[in-house]
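Some structures are shown below for you to check.
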Structure 1
Amino acid sequence: MENVIEPENYVCTDLLVKLASRCNINCSYCYWFKDPSVYDLPAIMTESVEEALCTQLKAHINTYHLKTFLIGFHGGEPMLFGLKRFRRFMNKLSEIAIQTNCRIRYSIMTNGILITEEWINFFKEFQIGVGISLDGPRKFNDANRIDFKGNGTYDRITEKIRLLQTNGIEPGIISVFSTALNGMEIIDFFVEQVGVKQFDVLIPDATYRDTVQPIAVFYKDLFDDWYDSHANSGVTIRIISSMVKGLLGGQSNSITLGLGAITTVTISTDGSIEGLDVMRVLGKGAVTSSLNIQTDPIQAVQGNDLWSKIRSASLNVNARCKKCEFLNACGGGPIVSRWSAENEFDNASIYCDDLKEIFGHVWKRLKEDIYV
């Protein structure tokens, strides 16, 4: 049974929980560390924050009679939280699920380097979905995803992906677009070499103060190769699925693209209740919040200025976007890509021209098969 909530009455039904504010590798493009204030946060979530989060979560579920809830564990690198602490935390959350008769689903986004068979058994025990970050073949991954000694991480990450697969866990893979790759190459790599069927290729986080690389050719090729060779074989590319759903009148399954409210609630290691964490690309102080889970209920996020602006912007797009034939599928583009110092979120995406080209191409291909 799903939650029954009137659309105009927002109620938080998912949390992004930052178990760690530090990482064990040093990716060049990481949005989290674009904000130097993250180094002022506790390295891992404090015990007092953990207790407060459990208390507030139980009260929130009971108050709004929620039947389902989603928790995503992020960092930094969330596995730095440690297995013993994590197990205690999960036992508390499991007890809350039982007491409230609410199904709580879990996922973790990790670079995978710390994964062991003990960790895998833990993921299985608590049914935690696993996402791994990997940016394609070795030379591309190791150009940006390096450790603090400057060494590439490809071998360590792919080893842990194989360990997960050997033990019956099929991870989802998250990668980031690179001009060095082409769409056909990335699908072949993930499907044929890594052996995964679920992955995503993220549009790089950028605002109007950044110089961006063209993305249209890559995503058109990505769609074509998927559509022509993999669409009927169980291969799912989240960004492509979102495009297709949106173009066919459905709702996106991603907060990156598609028309719909962005209501992400982030709990930092110090207990701060914040909005979408990717906005840390704006630098120091961008996500500053006066709210804290130790003193405020989860629903109080509606009083957070940035959270409110993001939600409003996701529902009320720029005038240019309102006239666009691809509004439902695009939704104005990634929210961070609309931001400028002059207009905040009241802009079309900095990727607008490329997105139009991509959606136009995908729609043309779809129409060829829809209208016979």
Structure 2
Amino acid sequence: MKIALIAGTYPPTGGAGARLIRMFEPLSENHDIHIFATGSFVNENTDYKDDNFYIHKVKLPLTMPIAKLVFSGITKRYLFKRMKKFGVFDAIFSYYITPWAYLSLSASKRFSIPLFSDYPDFEIYENNIVYKSVTKNILKKVFKNSLHIFPISNPLKDRLINTYKIPREKITIIPNGVDTEVFNPAIDGSKIKERFGLSDSLVIGYIGALVEWVRLDVLFVSFKKLKKDYESIKVLIVGGQDCEIEKVKLLCKKMGIDNEVIFTGYVPYSEIPDYIASFDIAVATYSKDFRISASSPLKIMEYMSMGKAVVADKLGSKTIKNTENGILFEPEDAESLENAIMMILDDSRLKRKLEINARETALKYDWKILSKKMEDIIIENV
């Protein structure tokens, strides 16, 4: 097959963009995958091929969200011209965020190509009064005209059925997965521990963005209490932008734990497995936000694939069964998180059980398995 992906940036940014690429990397072994994107290129050529995909730049007149909608007609004509240059496509795959969902639908209609849509999260403009109605109307048309839609979770599947009136038979959940070869428990994290002076410490680790809905403050309150009885524990925060890190550092200083919390700063994605390998306990903590309850955080699958003892709140995790392959705690509840971490610190047999079962669970969510499931559906409908 020859498949066209209509996306915003390449390489992609954020978890949703990474998901799109990870799903299609296995398909590129047997199919030609062409990505038509509007920005963020590392290669200056208009058309080029990387290890997996054919990449094609699409001009966008302006970059502001409203401009993307207003000028999408100009971009649409340019997209059509670019697509015609590379022949006939068997399928178009929409990376759902406006206006690329609209461009995907337009291309599907223009060339009579079957349309498939990913649905990794709620609309980017959902809580913005200006964009909300426009976004909903566009997505309604996109989903209605898609042969099949791939949400990442049950809440998003329910939203497709109840809000967009999509028949159940057109929906298949494809959760976020993980590359189990890259995120491998055999990786040695001792060098990272040594680099940050943590060789003799029990490391409670977090990896990812340092944004408002990541409740690191809850982790810090729990940690400060735990530190009284477990002197060897430290917190390692991996990732984040400089401005975000400074804010969190100020919080740590106010709490009197600034010498116990280590920040790595930005880490290239290729090095993430080395850092997770240094964790003794891996934590994911989020706010009581419906977007989180509908999500499928990549970091949790990456923790599990590395065979780590994972502690995650009940909203953020869809794959953890409490005390079987991880420990769950109540969201935004520092005492609940404290007790969850304490369970692991006090019971080495439980910790080992969680580590083994986490890896076994992750193997079922390998991107190759999820990609094959999606591939079969696309082939069936083309």
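Since every read-out is calculated from the coordinates, none of them should be taken as a lab result. In this text the structure is predicted, and so the values were computed from the model without any measurement. Cβ atoms are built from the backbone, for glycine too; each structure is taken alone.
Given structures 1, 2, which gives the highest value for FRET efficiency 1/(1 + (r/R0)^6) of positions 57 and 201 (r between Cβ atoms, R0 = 35 Å, to 0.05)?
Numbers: 1: 0.60; 2: 0.15.
Going through 1, 2 one by one, FRET efficiency 1/(1 + (r/R0)^6) of positions 57 and 201 (r between Cβ atoms, R0 = 35 Å, to 0.05) is largest in 1.
Relative contact order in percent (Cα under 8 Å, 6 or more apart) was computed and gave 15; which structure, 1, 2, did it come from?
Working: 1: 18; 2: 15.
Only one of 1, 2 returns 15 for relative contact order in percent (Cα under 8 Å, 6 or more apart), namely 2.
Assign the value -10500, calculated as helix-only ellipticity at 222 nm (-39500 (n - 2.57) for each DSSP H run of 4 or more, over all residues; to 500), to the correct structure from 1, 2. Intermediate results must be reported in sequence, preceding the final value.
Numbers: 1: -10500; 2: -12500.
Label of the originating structure: 1.
Give the label, chosen from 1, 2, of the structure having the highest value of mean projected area of the Cα convex hull in nm², for residues 225-336 alone. Show your work: numbers first, answer last.
Details: 1: 9.1; 2: 7.6.
The maximum falls on structure 1.
Check the numbers for mean count of other Cβ atoms within 10 Å over residues 105-112 across 1, 2 and tell me which is largest. Could the numbers behind the result be given before it?
On the way: 1: 21.1; 2: 17.2.
Answer by largest value of mean count of other Cβ atoms within 10 Å over residues 105-112: 1.
Please state which of the structures 1, 2 yields 3.0 when distance in nm of label points 7 Å out along Cα→Cβ at positions 49 and 321 is computed from it. Write down the numbers at each step before the final one.
Working: 1: 3.0; 2: 4.5.
Only structure 1 yields this read-out.
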